[in-house]
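Novice: Presented below are the structures under discussion, each in the form of structure tokens.
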Structure I
Amino acid sequence: MNFQESETCAVLMRAYAGECQSHTRYLLAAKEATAQNLPVLRQVFEYTAKQEMIHAQLFAKQLQQQGIAEIQVSAAFPLDPEHDLLKMLQNAQMNEQKEAAEVYASFADTAAHEEQQQTAALFRQIAAIEQSHAERFAQFAVWMQEGRLFCDSRQTVWLCMNCGHIHEGTEPPQNCPVCGAVQGFSVRRGFAPFTV
């Protein structure tokens, strides 16, 4: 079978386009977080956007190795509402979860069925990463929705993402005592650099 006519080729191109779109969507969310003086959320979105671009490059490489330069695909891509960071986090969680559990699982099955084992393995590996993205976005959405982005009911270790100052308490200081950065730079230490 001509690779360009295969389902594997089509799903690789859809995945490439989807990852590029996610990268852009997360950069737009990061811009909104900056406008709302929430650097920690800006960094969450930028950190994930960078990984999405790497995923796009990996999918592009698979296509380029087969000599594919252009292919026609049809797909639906989400668009976030303006200015609503909570909704952006919730949408990101939902989209990443769907990508991990449904989309890339299906794409991996397609590639395996067409005996493209390397591509199938790549889809499975990236699906696991997308699941970690979903979990991270979900946690930040819960904290934001419950008004706990910068407070906790128990003693917590907070990290200033600007200078690295560590503070222990139920909430980080309004301004870092070392560098003066606003509270928006504070993150629970276990979530720096955004691991779940």
Structure II
Amino acid sequence: MGPRRVDKEARRERLLGAAATVFAEFGYRRATMEQVADAAGVAKGSVYLAFDSKEDLFFAVFEEFMRDFVGNELHADQPSDTGVLDQIEETLVLITRAVEDDPIAIPLTLEFWAVCGVEETRARFGALYAESIRAFTDRIVALLERGQALGEVDPAVPVRPVASCIVALVDGLHIQQWTLTGFSASATLKDALAPILQSLRAG
């Protein structure tokens, strides 16, 4: 990788970091490219060299956010000495704690949901959000099915509806953290998820 490409990628990451902060503070609709340029310490033209529009910039922030916080965890084919239900619990608590520890993660998530609900951006942003949620849900489904095959999870458990509810539980806890003073999504999930998952165990 040549120096020019390294510089270009570093500048892009710098712009994305600045944009994430600006969008979290002002919201997608109120944020401007000038504010992003100021936050990144560059000229406004430099932002437009990397991104054609504010929507393109926000979409790039959205993509990076999904990659960083959803990631590639919970793959059923990865070797582990931990039972599948314990893997699900540990990973979801870690993801929730990472979101909780990042001061802009929850307001950014709320902005992502907002653009998914607006007609002019629904198709583009909604498709990516649906793909991300579907992929994450599929990984939980695969683990639960593996648990059934290993005799750890009750074979009568409807794995896809359960996986969808687990994903919704995580999202809902983040909303509560954003609105309720002193509420901790990760602590609540850690206390609640073990007995919830225990109900799925075979025998």
Structure III
Amino acid sequence: MAPLVHGFDPPERFVAGTVGPPGQRTFFLQARSGTRIVSVSLEKQQVQALSERIDELLDDVMSSEVSDSIIPAVAPLGLEDSEPLEQPIEEEFRAGTMTLSWDPTDERIVIEVFPYTEAAVVSPDQVDQDFEEPDPEEVFLVRIPAGVARAFVKRSEQVLEAGRPSCPFCGNPIDPEGHLCVRANGFRRRDP
């Protein structure tokens, strides 16, 4: 059976955002076209990996001779988006595998997000075995131009930095009540 495709080509808005206080945030990818909104939850590390890979892919396309169009090196000013996520936030699914590609025919970044499934988790003793990932029941598909992709990367970086500050000694996050710093032999450090 063909998967349900939540497709946006291109969306009016595509952003990463959060709900909740630092340390307890839930991360979302959200796309909107008209009144249609799709929100997919994911991990902070997935947002970071996706934004880094988009930036790298655009840099690669910019330096290659594959594209005739102009790829912006940074987010164009008119495309910056610092607004909160659209309401209501109704999670379609939790993100698992994501794919990223460049479509040279219409010069767009293509992002596919598939739901997380326990069946796709491989244990260390199964690494050498042949494994067939189950067909997804749904997919979140977004196709965005290069400028919008750079704006997505910029916003994602701001969202990631808005969390808990990092300890200057051990690098672990500091909660409002402090944290036990491994570099301070268990003494509690507070945010400077």
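Coordinate-derived values only; no laboratory data. Note that this is a predicted model, so its numbers are computed, not measured. Cβ atoms are built from the backbone, for glycine too; each structure is taken alone.
Novice: Identify the structure, out of I, II, III, from whose coordinates helix-only ellipticity at 222 nm (-39500 (n - 2.57) for each DSSP H run of 4 or more, over all residues; to 500) was calculated to give -19500. It would help to have the intermediate numbers written out before the result.
Specialist: Numbers: I: -19500; II: -25500; III: -6500.
Derived from I, not from the others.
Novice: A value of 4.2 was derived for distance in nm of label points 7 Å out along Cα→Cβ at positions 83 and 155; which structure in I, II, III was it taken from?
Specialist: Working: I: 4.2; II: 1.9; III: 0.9.
Answer for the origin of the read-out: I.
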